[in-house]
Structure P
Amino acid sequence: MLTPKGLIRMSLWQHLAQQISLHTQQAFEITTHNSMSGGCINDAFCVGDGVRQYFVKLNSLQHGDMFETEAQSLDEMSRLSPIRVPRPICSGQTDTQAFLVLEFLPLCGQADAVIFAQQMADMHRVSNPQYGWLRNNTIGSTPQKNTRQACWTDFWRENRLLPQLKLAEKNGYASSLFPLTDRLLSDFDCLFDHYTPEVSMLHGDLWGGNAAGLADGTPVIFDPAFYYGDRETDIAMTHLFGGFNSRFYAAYNEAWPLDEGFKVRKTFYNLYHILNHLNLFGTGYLGQTILMTEQVLAEI
């Protein structure tokens, strides 16, 4: 006899099967649903009918907008850039949960580094009239503003650094950070005295855990925090937690050389992600946040 929880889950699978059938215009019945790694935010499953498979993300109803935004960003990436992303099938809500259904891609390890770098450079060549995007989204589970602006330094100050610093103040880190970050906010424009970033399509959260390869080495990127901005922000994040080798960086620079000032701006851009980790995961990231801020200020 099914428990109430079991009945809810059965109803969920039935609803998802109906939605997949509707959006693919092919009858689909879920006969298998295997739990998969989906990060620390969502529950994830591979569902199948014996012939086709799909990747499903589940979360509470309050995350429905997050899934809708992710689907829209993946659709834009799949249409306009050469790099492979899981195509969105559908997103929506049941009475109890929000869901996102994606194309299932059998990831087998690392991508071919040279092809990956070349395709990233080509993706970064996809442009837009302004920095930002038409929707706000999330970086991890933190809200991320994407208000469109014509000035990159204004965009970064108002949509990236200030929201994280306000959150850090709310979390009790003001006394440790604000003497340093106040100076950073007022002075960092000089890092762009001789550099105006092109408006590039960005993944936005490009660490090693959000990239992989198919069996033939085809690169795949997923879980974006999508917007249009300075391509250096994507490349900077590849340095933050590792997972990208020297062949990747050499091939990227051959395809589209980075500006000399990237060596300093790399730390500046990664400070945003470390601030986000401080706000999400606590004081274990406080020392790194202070150190990185001091490193940037020493270059200003």
Structure Q
Amino acid sequence: MNIQKLKGTGVALVTPFHKDGSIDFKSFKKLVNRCVDGKVDYLVPLGTTGESVTMTLHERKAVVDFVVEVTNGRVPLVMGLGGNDTHGLLRSFADYDFNGISAVLSVSPYYNRPSQRGIYQHYKMVAQECPVPVIMYNVPSRTGSNMDAQTILELAHEEKNIVGIKEASGSLEKAMQVIKNRPKDFLVISGDDALTLPMLACGAQGLISVIANAYPKDCSEMVRMAMEGNFDRSRKLHYKLLDITNAIFIEGNPTGIKALLQLLNVCQEHVRLPLTPATKSLVTKLEVAINA
């Protein structure tokens, strides 16, 4: 796998649902094509934004197969596949067909709140067993534990099959430590839309985005311009998207982005419990932001 193809903008795809909770594949196709036509660099199905934790194995496999079919090689695909049971995660590799999958995005173990040594050993085993390259995902607001820069760097230098990290701790200091000391080909990817511009300025190599579901063209252009050193253009696009980006997270993800996508006639707002649809107050804020 040429990891250079995973620089730029990846989209953490939502999974559109019908009102009865079943997957809306017609809208899903519309969303995938919208993102590809918007010049994003790759797609990420089955992440947090895709509500993968509420899906059955059959549904997850159907989503992956569908996105592979619709993209038809036009952009790389990174599949979300993580867990808090290390050996269970290793066994799950046998459940999927990795044809058409460029890498796996694997979240740091959640709920258990492992030590740094536990996180290290988890990723070491995942890297050695996973049939495709692994991108780690540090998101302490969801997992309850935070990967230290030292842990990230140890894994980056020791495990060739670990090719990057989606960093969403909110710490620019940590991101800079990793960027400064990483191996040459190790990707540092922003996991926070609002912090992407400063992370790119520090040397990060892209973004896995939520807002790009709705605005793929502007988001991917913002990232592309920053990576080319055109910060005047990138900054304009960053501030164009900033208010609406902040708004979609007020009531959690993917509640906000699905409400926005419904307003843009891409898909319906339906989410699966325990998530609930956006309130009227948030929908009003999104309508104002759209028209600002």
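Every read-out reported here was derived from the displayed coordinates using simple, explicitly stated rules and does not represent laboratory data. This is a predicted model, so every value here is computed, not measured. Cβ atoms are built from the backbone, for glycine too; each structure is taken alone.
Each of P, Q could give FRET efficiency 1/(1 + (r/R0)^6) of positions 49 and 209 (r between Cβ atoms, R0 = 25 Å, to 0.05), but the derived value 0.30 comes from P.
Computing mean count of other Cβ atoms within 10 Å over residues 185-192 across structures P, Q gives 14.5 for structure P. Highest-scoring entry among P, Q, by distance in nm of label points 7 Å out along Cα→Cβ at positions 73 and 105, is Q. When Cα Rg over 2.2 N^0.38 Å is calculated for each of the structures P, Q, the largest result comes from P.
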